[in-house]
Structure P
Amino acid sequence: MSDAEWWQRAVGYQIYPQSFYDSNHDGIGDLTGIQLKVDYLQSLGIDFVWIAAFYPSGGIDNGYDVTNYQGVAPQFGTIADFDHLVAALHAADIKVVLDLPLNHTSTKHPWFQAAVADAQSPYRDYYLWQPATKDVTPNNWESVFGGSAWTYNAQAGAAYLHSFAREQADLNWENPAVRQELAGVIQWWADRGVDGFRLDGVTHLKKRADFADVANPRTGYFADFTGVTAYLDALKPVLRRNHLLIIGETGGIDMTTAQQWLDPETGYFDLLLEFDHVHNWELAKPKLPVAALRENLTKWQLAMADSGWIALFIENHDLPRAVSYYGNDQDYRRRSAKALWLWYLLMRGTPFIYQGQELGLTNAHFTSIDDYRDLDSRLYYRQQVAQGVPAETVLEELSERSRDNARTPLPWTQHRYGGFSDHEPWMKPAPDGERVNIERESHDPLSVVTFYRQLVRLKKSVPTLLLGRYELIDTHDDQLYVYRRTLNGDNWLVVVNMSDDVATTQEFDLKTSELILTNLRFDAESDDLEIQPWEARLYHLRKLE
């Protein structure tokens, strides 16, 4: 493995800046707040941070409705604060990866404002327009957030496309000037010391050129992944020239395209964020079956075994808390949080921790729509209630699904507001912050964060756990996830009971193995073949069965 592939032996940590740490007493996390916690980040053993969007924005979608790609929103600080943060992270041997929303800008962006003001402006072609009236839309395309994907603008005399909120106008990537603008943005940040980007919304970029109705109005008009390659080709020179780590957000991508986009010679990305194991949560309440997890994740592990590298994650700023979705956040919160970390960390790929995940934080379980800040959640609530769904039912759904579940302020201490701020936070704090916080967890040898640190050190010290092949051992049940990692005759076995019941199996022989790590006490009295609820074990095999 060359130094250029450092990310293959790295662990990443995603920061949602407004909820990380408030340094200036306004209730909103900021860049200086991140800088003040670099020692904590370093203590986790991470190698890079992925910082979610902090650009000046229209304030609709928490930074993802950008009004200026080359700046910092005032609530997060200044460019000088950013430069200081980069210097502090680099001094701690932590690289910096930024989120870059590619699909759209805010309708308050100067480009869009110029496009609306003058039909002859070159910026008119920066966006996608179609003839329309206030009451007649161009086609049946729908926004991801619901409703038509078109909004009529009276001043422009036409409708513009927005795959997301109406305040987020889709960019026209067919226009070479748009591609040049975004390449310039990448270079600008690279010149400031940025080490990589997570390219947001890549699979949304290519739209149907005929603007015809589609069979699936929600996704059918941007499903041409082949057409995206011309856009990525335009960015490739600036990405390669600056030796940047490039992470592609590629929901819905097929295996063949993934392999092509990850090809080290002809591809575009170093890592892919695929969503097969997290998008299915919408279809399976309250938990995704273990058998489905085995199938989905093994499919990707095998497909990428010789042709690419993937990101390993179970949380981010768009997902509910993993211990509430995959695990048991009531009876086995701590144990299941540890089990989930051992389960996915030790697969082949680069693991990501989302802030607070290392504490085993649970969903927020808000009981009032007034507690929610997420645009998508509030829109969904209004739409469902308007259709006659009881408010209590919608709130119960949001308590499981809302993106705000993972966006609550990070609890640092047991003090008011979790030590996140001495001012009322922009969002209601996470539940149980007095009991579950970084200060308390960091001093507890049996805590979730202690287990996280221990496992990070272990994975980095064992070549097989970094680079070895993945082999599923299918137990044909809906409890156990068991797999082997192998490299040059060295063999490790991961056994995780992802259920609330005792599991037993005869699919593997543990007598030929040495137990290296478990999320239970080593002196726990149990038969080797009797695996306790949410028990996770790591074995070093003396020989293959």
Structure Q
Amino acid sequence: MTKRIYVIGHRNPDTDSIASAIAYAELKQKLGQKNVIAAAAGELNPQTRYILDRLDITAPLYLTDVLPKVRDVINRQPVTARTDMPLRDVLQLFHQHTIRVLPVVDDSRRPVGLVTLLKLSEKYLVAGTDRKRGVDTSLRSIADCLEAIFLTGEPTTKIEHLHLFIGAMVEESFSEKIDGYDPMSLFVMTGDRPSIQQSAIERGVRLLVVTGGFVVSDELLHRARQKGVTVLSTPYDTATATWMARLSMPLSCFVEPKFEKVSVGEPLDHLRLKLLHSGETAVVAIEEDDTIAGVATKSSLLTPLPYALILVDHNELAQAVPGAEAVEILEVIDHHKLGNPPTNQPITFMAAPVGSTCTVVATLYRERGLEPEKKIAALLLAGILSDTVILKSPTTTSRDREAVVWLEACSGLDHSAFGRDIFMSCSGFSAHGSAEKAIRSDFKHFTAADVGFGVGQVEVVGFDEFFEYKDELRVALKQIKEKDGLALAGLMVTDIYSETTFFLAEGKNEIAHVMGYPQIESHLYELKGVMSRKKQMVPHLLKVLGAL
């Protein structure tokens, strides 16, 4: 099966993160990798939704996490057995499919037990008090396994406990052997020995099997009907028939009713714990409706995951989709500082000092001599304009501007008008639905000298709406600070036209003394000329918190 590759941005994705994921997945597909899929690690913000709707582009697949699940390592077409199957058929399943564990299911495919080849062998081969002669089976099952025909009697399906005797001696010795047993529990097998046949019938045994296809006289069959003796004729010789008769026992006699279960939606770690610490050799995986999904053994834990990741617009696991640390990362396409973990294998890693990841992706299109489709070019343009605030951010580079010129030609859009539409359509706070959602729509975590802090950013056109929502935003910041365990939670409210940011901060009241920018009121600072979180705000806060 071809491994799925998800191109995915950071949590709380912004437009650059989503646009670069979609466009890079599209590039990979153009290059022949049809298994590459764009994905998102969080809900799309209003600005991104507006852009996708305007360009008629389908939103990427939303992945809440990529934690390996049980479903990722099991075969969803397990070999199963039923309790009424004879051991002959069960052993054929073990041999045919080269398996060591067999789940037993009911008519609704719900697991009712488990059989392992080892324990089955132990139970079947090891002689116990009654194991040498005891056979728990039905007349129909015996007949099926011996390919026998009924000369008298009926093919009943009731499980009976029978005692098997082989008539391979003189009649007197045979009679002595079966003395003391209830005739209705006797299962006699013999060949062309009329005296043994007659003795068994006269005693009224439950079952007489004549091997080798030998003929039984009409007189004896008539007497068997009178005595209620079932007589079968099998083409097998006595030795083979004896073995096959034992294999007619139903699986229900050997099923282990207690077994470990795990849901296919549970994390793979849950399966690992059950396999390593329960003492069981296998765990049954079940679907949400309790039907069987598969069987997992310790070798399942070594199964390669059916998907891998390409990270865009970030390289730190703290910002990645949950579970990324347990998944193979094939590539990283980014424009931020390095904070990536080590990898087991060499990977493609591109981190360029530009204002937008979409600039890097656009460059990859150009390097390969490919022109993106019109709407993908517009999407890349939107990502650059969003991240560079229509090329006004100090993070903007000549490469960003060159990419914008090229994408304008590919998309047929004017970047100034398009950028203005983007920011005018969804600027502010009301579009997010709540103060916390507005803050978290583009909120990132950072660390300074082991002190954690977070900064969100919202671009606006004018500050009127901000002051209307300011008190709600401050309450939400306080809640975010407590939930995320941060020393400081802040929100940058950036006016794209005046190129001024108001910074609302919650926590670390001492920063007012070292902030270096005017404090308009409690917890609120005015930062003229500051537009970039990455290049201006965060480096400044690192110095401020370091000073404290």
Structure R
Amino acid sequence: MQTWQHSVIYQIYPKSFYSHAGNATGDLLGIVDKLDYLQWLGVDCLWITPFLRSPQRDNGYDISDYYAIDPSYGTMADCDLLISEAAKRGIKLMLDIVVNHTSIEHEWFQQARSSLDNPYRDFYIWRDQPNNWESKFGGSAWEYEAQTGQYYLHLFDHTQADLNWDNPQVRAEVFKLMRFWRDKGVGGFRLDVINLISKPADFPEDHTDGRRFYTDGPNVHQYLQEMHREVFEGHDLINVGEMSSTSLEHCIRYSRPESRELSMTFNFHHLKVDYPNLQKWVRADFDFLQLKQIFSDWQLGMQAGGGWNALFWCNHDQPRVVSRFGDDGEHRVVSAKMLATALHFLQGTPYVYQGEELGMTNPGFDTIEQYRDVETLNILRLKRDAGESEASSMAAIKQKSRDNGRTPMQWNGEANAGFSSGEPWIGIPANARQINVESQLDDPDSVLHHYRALIALRRHEPLIQEGVYRELLPDHLQVWAYLREGHGERLLVLNNFYAAPCEIRLPDHLISTAIEQRLLISNYPDCPLRSSTVVLRPYESFVLHLKD
């Protein structure tokens, strides 16, 4: 097994993690201040969302200088200190970089736009006339550049110009900057929308928005294999690719060791089960059967193909999972623990997003003035223009806004939740006085201690890493039950996703043939399983180790 196959990665959104300087936003020294906490939690690696120099048109995913730290987060000296102090605690740092596109403020683009014969012109993608491809942020994917009279491609915001990966000089520069950070001491890379880097040379169009032509494009595997040779080979790095609108088949190819591309992949299919008819901005319950089916399909597919999953519920673009798939009221603690258990016993590498380990909830903002996310503000404007009621619009926003996951980390019950001595850039949820690190550190029954136990179990239970996944009760309307099997042993994982108690019947041989039962973890103080019939309490979850 590779080291990253028994690791747990913690995602930090530095803007909202901790402010060392007492500012409205967090900084790199704030992460240094909290390394002892992260070491205590037991995580192996920190994925930190982009902190390189950027005009911040897209939350740092529009990089203007790959060799500089954005001043809002600190200095290169601060970064060096973070890398070294984390290493002293056995923690790696994963750099989040975007190499599908750059900011138009990057020097490469400034050179490219200056004239048609500039040496950097071919670093980007230009056409005399646009085709019908659409930007993922809305509108045309092409922007007219008046100085040279051509259009440049931008699959995202018009300030994010797509790089031309077919140009070997582009690839050489990207690999050079990655080696710079590798040699500085980062332990890996999170590669944003990396499966979009290869575009077909003829830029075809049809009735679609174009994504079927550039998603998992014609040369993407070739380019990632080249990246592996030029950057990763011979180094102990953890590399994860964020895959936009991808397929299981491609993710197997990206992540299986013999492909020599990436360690693992992110996919987002399971986070669209509360999008009715694929419409995000509608308040809706999630489809539980679909959620189970997607996870099972990817577990079985990756298992058969030799690939590796990145496992996650939350990130900086998603609502809080306990509000989304659990209960953020009466059953918050048990449902947060259940969701953690359901995910962490799957095959793959789990990611914990800051505050998830506390059971942090959506903030429940009541007015649009409390939101900061540009996507959220744009959606409300569009909904108003379409005549949708304010109540309906705000209900969808409260459930789906990206700001749900961006409120400051709740360190204690004091002013500003201990995040900063200054006024934070976005509001603090009212429940921060009850839900915070300080209040949970001394509570062995807290969500925090449950996460710490799960992280420790992954290191010590080989079946979590290597066991074969097998789903049980696939048609059950409220229970996700599965096994991890191998070498005459099994992990039985039972999770009730709802507040209603329910009785389930397991295959008789599971319990009758086991000569040894050992409870690994539970979100209730006792485990009710004594036979093949069991009544699960609200959001109950437990794992039994069964040995034949």
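We did not get these values from a lab; they are worked out from the coordinates using the rules stated. This structure is a prediction, so every number in the text was calculated from the model and none was measured. Cβ atoms are built from the backbone, for glycine too; each structure is taken alone.
I have 14.6 for mean projected area of the Cα convex hull in nm², for residues 267-498 alone, calculated from one of the structures P, Q, R. Which structure is it? Value 14.6 for mean projected area of the Cα convex hull in nm², for residues 267-498 alone corresponds to P out of P, Q, R. Thinking of P, Q, R, which structure, once distance in nm of label points 7 Å out along Cα→Cβ at positions 251 and 443 is computed, gives back 3.3? Only one of P, Q, R returns 3.3 for distance in nm of label points 7 Å out along Cα→Cβ at positions 251 and 443, namely R.
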